[in-house]
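Several structures are given next for inspection.
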Structure P
Amino acid sequence: MRSAPRWVVRRLQTEFGGRLRLRWSNRRQAWFIEQRLAPGQILTPPRRTDGTWDTENDRYIQARDGYGEVLRITAGDRMQCERCFLPVKVPVLEFGEARCEHCIARGVDARYRASYWPIDSEAIIQHLRRLDPERGRVLDYIKDLDAANHARSQAIDRTADNALHDGLYDAAIDQLPIFGYAQQSSAWVR
């Protein structure tokens, strides 16, 4: 079992009042950021085929301790699909969804809240702070996203307007009569 960098654990404790924890999963070979919920009330822990509890399963550990998954932090920019075991690309340095397109094409839900972050990076703490609903920064984050989307939409509109303008300009130029010098022939055509 890996141990988390102490400063990251302390920062999660102080920044989020003990609501978030960082836990290593031996089964998934990834870090989990989990939020405190209520023991055994949210998640139903899985059982083995013989009916006993699968105590190594992440959902069992989360249900036992009263935590729910916020994000899985992979060791690199790829993870293994839990259904077909093919490699799946995960978002890098952003919260997002990793999707196994092979399984989804077969009609199997294979979406994961996973991304790659250096575990000893300040960036993940900053990003978690921005998304923290108890700090009211989610609204700031939404405003930032809205502003970025608006700017992108305007850039797309400007590009379309410029292309339309160029096309209309070229069409107008083609409609103008052409004047110039022409060489006259000495032979008359009757």
Structure Q
Amino acid sequence: MTSPRAFEEGVEEWTEMGILSYSIALVDASYPGDRWDLCAVKSGDGHYCHLSEGGYILNSTGGWYFSLGVQLPKDLADGWTTELKTISDPPNGNVRILNPGEIIAMQFGNPSSWKLVCGSDASLGTLKIVKADEKQAIIKVAARIPLRGTIETNHEVVLDIDRTFELDIVSAKDPLESIPRKSQITKR
């Protein structure tokens, strides 16, 4: 049987955004070896913020998205601000935790992808908790994150984010499955 969307034209735009309560992100080496990537989320004294947004053209392979992961502290206090930084140490074969303010990031635009390269102490932007309670947080992210190609390793792009996000704080019972996904289809 043919799916009702099989003949539909348009673009599906989606978001997967939220904060996993009492969670610590674990990262390990990612191809081509000078980058870190999320490998798991475990219970711990912190909150993991996941921002991902993209879209794809229905009935095609054309798509795009970005993903930004930020480790937040245990206490989400109104006004808390941090500089966003890459992990300064290169991957060494071990899994490590993401520390508060450290980020992982990537961007995909069919057929290319770019990821954040480690090894810099430079600030890539800021994250501010505007307001937070037990169920929601409003955060402001202002960042210019340089990303390098995973295949063409000299090709660089900048992930430019200057937005305020209203995020649900969700239980980490089933970590990344807990992040709410929202989507809508727009006609061309």
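A short reminder: the numbers here are calculations on the coordinates, not readings from a lab. Keep in mind that what you see is a predicted model, and the values were worked out from it rather than measured. Cβ atoms are built from the backbone, for glycine too; each structure is taken alone.
Which of the displayed structures (P, Q) returns the greatest value of distance in nm of label points 7 Å out along Cα→Cβ at positions 70 and 94 on calculation?
Q
With FRET efficiency 1/(1 + (r/R0)^6) of positions 86 and 134 (r between Cβ atoms, R0 = 41 Å, to 0.05) as the yardstick, tell me which of P, Q scores highest.
Between P, Q, the highest calculated value is found for Q.
For which of the structures P, Q does the calculation of distance in nm of label points 7 Å out along Cα→Cβ at positions 142 and 166 return 2.2?
Q
The value 32 for percent of Cα pairs over 23 Å apart, for residues 30-125 alone was derived from one model only; which of P, Q is it?
Answer for the origin of the read-out: Q.
Determine which structure produced the value 1.36 for Rg/Rh (Cα atoms, Kirkwood Rh), calculated from the coordinates; the candidates are P, Q.
For Rg/Rh (Cα atoms, Kirkwood Rh), the value 1.36 is produced by structure P.
From which structure (P, Q) was helix-only ellipticity at 222 nm (-39500 (n - 2.57) for each DSSP H run of 4 or more, over all residues; to 500) calculated, if the value obtained is -12500?
Values: P: -12500; Q: 0.
Label of the originating structure: P.
To test your reading of the models, identify which of P, Q gives 12 for relative contact order in percent (Cα under 8 Å, 6 or more apart) when calculated.
P
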